[in-house]
Structures are given as C-alpha cells and as structure tokens.
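For reference, the structures are reproduced in the following blocks.
Nothing in this text is a laboratory measurement; each read-out follows from the coordinates by a stated rule. If you're wondering where the values come from, they're calculated on a predicted model, not measured in any experiment. Cβ atoms are built from the backbone, for glycine too; each structure is taken alone.
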Structure 1
Amino acid sequence: MRSRRVLVMTRKDLVPPETLDGLSAVEVERVKTDYDVVFELRHLGHEVEVVGLEDDLAPLNEAIGSFKPHVVFNLLEEFAHSQAKMAYCLGYLELIGQAYTGCNPAGMLFSTNKSLQRRLLRRARVRTPEYAIFRVGRVVKRPKRLEFPLIVKSLTAHGSVGISQASVVHVDESLGERVAFVHERIGTDAIAESYIDGRELYVSVVGNRRLETLPVMEMRFTNMAEGAARIATEKVKRSPSYQKQTGLEIVEAGLGAEVEKRVLSQCRRAYRALRQTGYARMDLRLAGDGRAYLIESNPNPQLSQDDEFALACKASGIAYGRMIERIVSLGVRWSREVREG
C-alpha cells in the first residue's frame, strides 16, 4: 500500500480526540466514525491531518495549501448547517482539482432530496413506496392514492432526524400533526410514504464504474415493545442505551438466493441511476410477499467499525483497514477520471 498524505474533512465539532478514554457513551457515539477512520488511516501508514468545517471554506483552503494532501477523506455530512449544500462543497474540490473520497457532487445532489431521488429511481424501475410531499406553509391534504399506514419524514434531512414511533400514522389527524412537527421542529418540507410493514435491510455498494455489493444486512430488535414499529428512529440511531434496551442488532439477513439476487440487482440499478460513486448504503424494507422497496440511498454512510457498512465488510471477510484503503483509492481514481474527462 502506498503511503499518502490524507486530509480528513469533517464537521468542526466532530474533530476526534487523540483518545476516547474518559468520554461518555454518548460522547463516543458522536465522534466514533471520525475517530475510527483517522486511527485506521494512521495505522495503515498514511500521514493524516484533520480539518473541521462549519460554514466557511477558508480552513479547508488553508489545510490544502499547507498540507498538500494527495486526497481529502470526506466525512462531512453537511456544510453551513445544510446537507443540500454538501454537493457544492464537493464541487469546489473538483474545481480546484483536489481528489476526495466518496460520492461526487451530482450523486450527492440527486440523493439529498428524497422526492428527486424517488423520481430517478422509478425511471430506473427500482421499486419505492408511494409518497406525497407536503410543503411548508401549505394545507395538508392527503392524495386518495396514498393509503394508511404512512410514515412521515423530513424531505431533505438524513440520518433518521426527526423520526420516532409517532412518525408512523394511521389517520389524517395524526398525519397533519406529524407534518406540522417536521415543518416546525426540523424546518423542512415533509414527505409521507407508504409504511412497509416488514424487515429492514441494508445493502452496501462500493465502486465508481465497476460495482461490488456486500452481504445483505438486517436490523433486528430482540426486545422491542409489543406493537412498536420496527424502524430506525433517531433514538435507535443515536442512543446507545436505547439500542441496548431494545436489543438492537445488525446481522446478515440470510435471504433466499432468489430474493437476494433481486435485492442486489435493484441496489446496483439504484446506485447507477443516482450517479453515485465511492460507496453508499441502500436502506430497504422487505414486505411479507417478498417484494423489496428501496426507502433511501445514503451516499457516504457512517464508517465506524460497528455501523452497518463496516459490519457488512466484516460479513464478507473484508478487513476494516482494507476497505478504508479501497475508499481512498477509489477517490484518487475518480479524480483522475474527472481530469481526463
């Protein structure tokens, strides 16, 4: 493996400490991806610096100018407090000819907006739930084609932001209340989609032109309250104590050969339809009739050693460090392809 200068780009308040000793479980949860990636890059022999950004590109420019990285390892999920603006941050890196890891600007734009993502996926014959968009400031009126139960989310926020058990609604009154919650508390338009009562699956896809799909993983709860929806709420994503309480585990799904073949094919089509590069995690729901619905494609998913992507690597026999190295190489290769047109 070639030793490189790697500049890790993350959010200002997520720049990892030198050690996790003395941090609470909640504090570790916040920075574990950044810590694991930085630690592994150094372990692999790379020279690593970290730059934290908020709403100004000046620190990035300064770090690139002084450190002269071979590649920027992108762990930034939002810029200027907006996930939608990440595409423009990546576009800036392409303009100055700086190699970076993960998804390209076009793929990031297509994936950020759930409505646009759905339209592109349906054109590519990828099955997705029925949905409707509810704009801020407009009357909430459910289309007749959209039948209950529904799940209400932010149209643009990712990472399960704002999703709770109350997000699954069964009557129009609850729909209006939850849409109002998204508008007022999250500050974005809302999307309501058909709730698929079934298994929650994750498929990790790696590559630029040639794609590799990792084993299908499944989110399971061994101690979820009776009657609760088995969904990845914000609390499930962010609270270690709640994860333990509900018996959350991410395991190989063990689908039958025919179902798995269809699911993986669907995910590869989605990745290409959304013009993604680097790596992504596809979130799906598998209904009782064996049909899989793609809920969301997440470019640049979390990379900590106990998140879905790394667990899928482990299930396929790929060491964590080897995958981090591959992500770096894919970023360098994508930059070369962009320069060569």
Structure 2
Amino acid sequence: MNVLQKMRPSFSFIQVLVIAMGMTGAVLQAVGQAPTGETVIQKAEEQFENSALKTSSLKGLFVFSGDGGNVTAIVDDGSTLLVDSGVASRTVELNDAVFKMTMRPVTRLVNTHWHFDHTGGNVFFGSSGVTIIAQQNVKKQLSSVQEVPFVGLRDGHYPEQALPTVTYSSTMALRQGSQRLTLANYGPAHTDGDTVIYIAPVNVVVVGDIFSNAFYPIIDLTSGGSIDGMILSIERILAQTDERTKIVPGHGPVATRADLQAYRDMLVQVRQRIQQLIAAGKTMDEVVAAAPTKDFDAKWGSGYLTPDVFTKIVFSSLIRSSASR
C-alpha cells in the first residue's frame, strides 16, 4: 500500500505522519496542556483529520482549506505553483483537488514555514520532482528534530525528498505566468523561517501563520519566534498593502487589511498588558490569573490556543527578550 494514500480511519494522524515521513521517535509529546487535558496539537489533529477539504477562488487563484494550513494555488498556462502542502495523511486528497481546479501539474511548492500542517505534503510533491522553495532556516528545521513548547509538538526529522532544494535569506522574486511573486522574510516572527508572499498584480498576500484568522497565534519560541517579531512582521505587511489587498492567513478565512490591522492591535495590547504585569513582578501563573486577554477572548479565543496558553507564550517570549538585552 502506498503510505501517501489516505489511510483508514483507524490510523491517527500522528501514526500516518510517522509512516509517511519516515520519522524517528515520538512525534507528539505533551509539553503543555489546555484546560480540557487536550494538547494544542491534539485539537489541531482532530480538526485536520475530520474537516472537509474546501476550495475557494480568489482573484483567479485557488485556496484550499481544512486539511492543515491554508494552501494557495497559482496557475499559469502549463503549471501550478503551490504555497504550502497541508498535512501528510491528506496529501493525495489535496493533490486531486488541486488538479481538478487547475488542470495543471504542480511544479513548484513554497513553504511558509516548517510546521507539519504546512509541510506534510512535501514528501509527496518532492518525490514527484516538484521544486520546494523556502527561507533557508526551514531546511535546517526540517532536517532535525524540533520541539514546540506549550503546544505539545515534537516533530522531525524529514527525509531528503521533503526538504527545500531552493532557499533564500531575506527576499526572492519568482514569476508564475502573469503573476509576480515576492518572497520576504522579516526576521523571526511565528518562527525564524517565515515567508510572506506578495502576489502582483492580483494584489494578494499569503502570510502563513504570522496571521491566524481569527485565532490567538502559536508563537514557536524554540524556532526563534517572538511576540515582538510577530508584531513587527505584521506592521511590515500592513505597510505593503492597501484596502483592496486580500490576505490569505495560515488558518481561517481569507481576510482584509482591516482584519490584519485588528489582529495587530490585539497583539500590541496583550503585549503591553503582560509587560506591565511582568514589570510589577508577577509570575507566569499570576499573569495568567490576571486574564490579560479577557476582552479579546470572544473574538480570538476559539482556535487551537486557549487564552491561558497564549498568555503563557507571550509571557515567555517577553521574559526571553528581556533576558537577551
């Protein structure tokens, strides 16, 4: 049986990932727990395995959602370029859906960062001769075991065919038919290997997990991410967009610049509140008890991260940033 085919329901996502990716050791380790006892990754796994794969058209592009991070397809006369590749266990389903909509083979794949729900299809596409493109730190991260505190993820290392073969440092330009793609890394944000893709003249920006709509974001501290970097990257994106720009987040529906501005404002206010509590000598548990996100929870608190876990991540990011000064 081809292990990249969709597996029977009796296989969990993690089991499929271990088989398909050839990884060693446990893929899942509960580092931090949500109040329900489920880790963030367990919650995400359940959604990625059970959600219908949805396709939407966006200014002539296509966005696929439900099987991991959002996947964007850009088509020219002879080929398709994908941004991200979903989760491993649903790669065949994704590939079929992409071909049905584009009627063109995938020849290039850009990863917005290294996390499994955005790179799970890399083995499938890489083994088929697709050129994988990413910021240079993504190749390093996929090549070794990585752990993400607070969310319960231990992942890696990926086999050779899943690794990017074309990498860049700060910027890179690509063409896909009439569309010009500018790949940009603004420094550590969600991770230290994030790629933002500006697509012109269609005026679409794909931002990966720098923006989750409308959820509190995971900030991968062990991969160099930080709350300060998240805000800085978002401000750089806002400076490069206008009210007509469509923004494809890492998760959630396609957004507007106003949505991204509201997200940035939330992050700034939560950071400021937690900074003030830290300055007052509060411990992590005391900061969580103070509920610095409470007036944002109704809008942003229904995703993978509970408000308490998000607060712990921001607290840890600020403590680390203070210690490094």
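Mean count of other Cβ atoms within 10 Å over residues 134-141 computed as 23.5: which structure among 1, 2? Only one of 1, 2 returns 23.5 for mean count of other Cβ atoms within 10 Å over residues 134-141, namely 2. Computing Kirkwood radius over Cα pairs in Å across structures 1, 2 gives 20.8 for structure 1. For FRET efficiency 1/(1 + (r/R0)^6) of positions 94 and 222 (r between Cβ atoms, R0 = 25 Å, to 0.05), the calculated result is 0.05, so let me know which of 1, 2 that is. This value belongs to structure 1.
To which of 1, 2 does the computed value 14 (relative contact order in percent (Cα under 8 Å, 6 or more apart)) belong? Derived from 2, not from the others.
Here the criterion is FRET efficiency 1/(1 + (r/R0)^6) of positions 158 and 278 (r between Cβ atoms, R0 = 35 Å, to 0.05), and among 1, 2 the highest value is seen for 1.
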